[in-house]
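S.K.: What follows is a set of structures for review.
Where a number appears in this text, it was derived from the coordinates with a stated rule and is not lab data. Owing to the predicted nature of the structure, the values given are computational and were not obtained by experimental measurement. Cβ atoms are built from the backbone, for glycine too; each structure is taken alone.
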Structure P
Amino acid sequence: MASALRLMPSTATRLRFRPRLSFSTAASLFSPPSKAVLYDQHGPPDQVLRVEDVPPVELGERGVCVKMLAAPINPSDINRVQGVYPVRPPLPAAVAGYEGVAQVHAVGPAVTRPLSPGDWVIPSPPSFGTWQTYIVKPEDVWHKVRDDVPVEYAATVTVNPLTALRMLQDFVKLKPGDAVVQNGSTSIVGQCVIQLAKVQGIRTINIIRDR
């Protein structure tokens, strides 16, 4: 685990889960056995993270089981493990990972959302651990997305693009022809600001960092 973490870039790296594709029917009540990246205490990721087997989880009437396709490693993910991020999952046995894209594996018998095995979904709110192979959560957590986009894009749509959107919309009402100045513009959020601003006809003045 330590060697993998030392290879991470400062912006985002992706964890890819490529289990064998197989779907359960709606009658399935338990998730398949899973693996998860866990931690029992805060600290350096290469010292506190571990990979463990996770037993099957019951879906219940309105639960949805998904198979994770990809989950990014954002700086905020590392900060959560370190214990310096405002949002922290309860310990022990916290599952790391904040966002990602998954494929529906099975749905509970009383699920009313239009979700079917094979659909791509993203979690919202994205606060539970996504660094695991299978996840069971209530149906209202999962939101269907298109499956014709690169998996890397779908896996990273929840945090950085929405942060950029809020930055452009929540403080000043901008209109076409306006300009915004941002620093750190080579970050993922900064690049999203540039793209979203361009769509809205807003110009950007971008300051880059030395690193």
Structure Q
Amino acid sequence: SPVLLDLACGRGRHSLQLAERGFRVTGLDLSERAIRIAKEKVAGITRNRPLFRTGDMRKPLDSRFNVVVNLFTSFGYFENDDDNLKVIKNVHQMLLKDGWFVQDYLNPQWVRSNLRKSESGHIDHTGFSIQRKIENGFVKKMMNFTDHRTGSTASFTERVRLCDREWFRVAYAAAGLKTCAVYGNYNGDAFDELKSPRIILFSRKTV
């Protein structure tokens, strides 16, 4: 079975799906809490159970993989762009020759045109409000949650760099990855800078 790294795997949602499709999966994430939850999810699985570990994507693992995936905008976190490029170079290092890298990211042009600046609502007993803004080349999402039963509140901020198609072209070339296909959504339609909500890149380690 091909060996796969789910880079920035969060709570393991994609890792589980990929393991069910026959990949031998390792999931890596910086969040100890997310990794703990991922491990709890797979505790009862006996066949082809994904492995989960905490780690910083700026530090490559010693293992080598046939496939590395980085899905659902789990990239572009770092203020220093050299760190973002380092992640791409680490992917190249961790791939076996002819291995594949699949990266799924937001399309900055689409985000600028379609940004929902605020939204709010309720799910069960929890109220939420979300504010979004573009600032200094990053898209920021500020989230507030309130549990109406207890009155407890929690706030989170997410921020990712607006890396466009050209950014990835330069970064992949610098890392030694050859881009083989670029899609603009999950239906597999061709990427269009103005109309596509996503940048989904399939690239290969050829050297």
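S.K.: Name the one structure among P, Q that distance in nm of label points 7 Å out along Cα→Cβ at positions 61 and 181 of 5.8 was derived from.
M.R.: That value comes from structure P.
S.K.: Which of the displayed structures (P, Q) returns the greatest value of FRET efficiency 1/(1 + (r/R0)^6) of positions 29 and 45 (r between Cβ atoms, R0 = 25 Å, to 0.05) on calculation?
M.R.: Largest value of FRET efficiency 1/(1 + (r/R0)^6) of positions 29 and 45 (r between Cβ atoms, R0 = 25 Å, to 0.05): Q.
S.K.: A value of 2.9 was derived for distance in nm of label points 7 Å out along Cα→Cβ at positions 53 and 69; which structure in P, Q was it taken from?
M.R.: Value 2.9 for distance in nm of label points 7 Å out along Cα→Cβ at positions 53 and 69 corresponds to P out of P, Q.
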